[in-house]
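The following blocks contain the structures, represented as structure tokens.
A short reminder: the numbers here are calculations on the coordinates, not readings from a lab. Small disclaimer: the values here were computed from a predicted structure and weren't measured. Cβ atoms are built from the backbone, for glycine too; each structure is taken alone.
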Structure 1
Amino acid sequence: MSNNNYIMTPERFKSLNTFLPCFKKFNGNTYPEHICIIFNKRLSEKHKQSILTKNTEEALIYLKNIINYTHDYIV
């Protein structure tokens, strides 16, 4: 069973976004966009709008107040 609160680290996102041409299409151009895609059904439109105005660090701090996310993938 996987962890529903998992989101990859910003570093992994940046690496995949740089080296895999199709990655952006499904995962976003920026890490805040990625957060909104991954937690799409769990974030309100207000939360998404706020996240999209933040840099990566600010977006993760904001997200932590809404979802107890983890960067550790549990199988």
Structure 2
Amino acid sequence: MPIRWNAKRVEESTDMLEEALRKAVEPLEEARLIAREALNIPELPLYIGQSFMNLIGKIDDSIGGGRFSPEGWIDR
């Protein structure tokens, strides 16, 4: 059975997607640092701190808990 999808277009789309993801990582890492610093605000209400922790968790889920590694975004 012949292949009906265009492998070249898939490769091009994957390359564009990986580039877009790389561009998104730095602002997310910066937001995570800001949120972590905000947790040190004296007398910060618990409910606000929990919001910061939730945001940090979402960023960690998206880009990983440490520094970003470009390998592994998309399985090829």
Can you spot which of 1, 2 the value 14.9 was calculated from, given it is mean count of other Cβ atoms within 10 Å over residues 10-17? 1
helix-only ellipticity at 222 nm (-39500 (n - 2.57) for each DSSP H run of 4 or more, over all residues; to 500) from the coordinates reads -23500; which among 1, 2: 2
If P(r) over Cα pairs in 5 Å bins from 0, in percent computes to 3, 17, 28, 26, 18, 8, 1, which of 1, 2 did it come from? 1
Given structures 1, 2, which gives the highest value for relative contact order in percent (Cα under 8 Å, 6 or more apart)? 1
